[in-house]
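In the part that follows, the structures are each spelled out as structure tokens.
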Structure I
Amino acid sequence: MFDVVFTEKAISKVKSLMPQNGKQAYLRVYVAGGGCGGFKYGMTFDEKVDVLNDFQLEKGGVKIVVDRESAAYIEGTEIDYVDSLQGSGFTFSNPNAKSTCSCGQSFSA
């Protein structure tokens, strides 16, 4: 079974960013080609779930979807939110990455 880990800080930040339009919103986590490492992480809010192609998770009250292709790259990844003097944003600690770039937002598999 597929799983990713969200820290309490990450869940709290996602909740603060969730659309408040009354529609069901899912956090879609995905991997796309690009970035200096070959692949880059992405997250967006989505109102649709592909029941045949998406894994569905719930973490701290946040409903999360990940497509099967992305899941192969991010299985076991820990997603955190960091707020520091150098900047703030989500970070990904991916045990499947062979290397990561200095920005922390792209990797090679």
Structure II
Amino acid sequence: MKRLMQAPNLALAALWADQLTAAGYSARVLRAYASGIAGEIPPDQALPEIWLDDPSRLDEARIVFARWMQPTERRWACHGCGEVIEGPFEQCWNCGADAPPPTGRVGS
């Protein structure tokens, strides 16, 4: 096992570990309940951590996680209602239609 990162709280640690597991990485949360002894140990030692079972996939998992934290933004016109959508959104806020596949061009 290899430590991927610390999370600021248990909710985010569980969410991130679940996302990694769904993406094909065997991940788990350690120190999930260490915050209860935060006054007895250094604060940075009381944060939950995400660990990968396969250390050989650590760099790959870091890249995937970094992409999640910096989603690509684009601008597209909804084919259902014509609304212009900007940002990392994959559905129209107005009618719920799915975004068209990216064309590879900037601003598409």
Structure III
Amino acid sequence: MTSYNKLVRDLIPEKLDRKGVPYEQRVASDEEYKRELIKKLQEEVAEFVEAPSLESSIEELADVLEVVDALKTVPAFASVEAVQKKKRDEVGGFTKRLILKGEKG
């Protein structure tokens, strides 16, 4: 039997109920929510990197974006979009597809 203790999507308990799977549920504190979202981001990015097909890559990238959207609601990260815009204004984005080659030094 597999055990788990992790942050899950909001509708997972309903799916488990329909399948008759027993579980315990609680609501994370603010600090735990932040920690668990960061862990979830690491998990989803790893799954995206390792995805075996384009279809699964798209699914995993959607999961990454869902976690990023949730992280943006955490007060500690509330300024992330402003910082993102500032950095884009200062050093650009990635739309030009530039690849640099050289020596670090």
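Read the figures in this text as sums done on the coordinates, not as results from a lab. For clarity, every value in this text was computed on a predicted model and none was experimentally measured. Cβ atoms are built from the backbone, for glycine too; each structure is taken alone.
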If relative contact order in percent (Cα under 8 Å, 6 or more apart) is calculated from each of I, II, III, which structure is the one that comes out at 20?
III
I, II, III: which one has FRET efficiency 1/(1 + (r/R0)^6) of positions 8 and 96 (r between Cβ atoms, R0 = 30 Å, to 0.05), as calculated, at 0.80?
I
Value -7500 of helix-only ellipticity at 222 nm (-39500 (n - 2.57) for each DSSP H run of 4 or more, over all residues; to 500) was derived from the coordinates of, among I, II, III, structure II
The value 41, 36, 14 for Cα extents along the principal axes in Å, for residues 16-79 alone was derived from one model only; which of I, II, III is it?
III
Ranked by distance in nm of label points 7 Å out along Cα→Cβ at positions 24 and 72, which of I, II, III sits at the highest value?
III
Work out which structure the value -1.01, -1.31 belongs to, where log10 I(q)/I(0) by the Debye sum over Cα atoms at q = 0.19, 0.22 Å⁻¹ was derived from one of I, II, III.
I
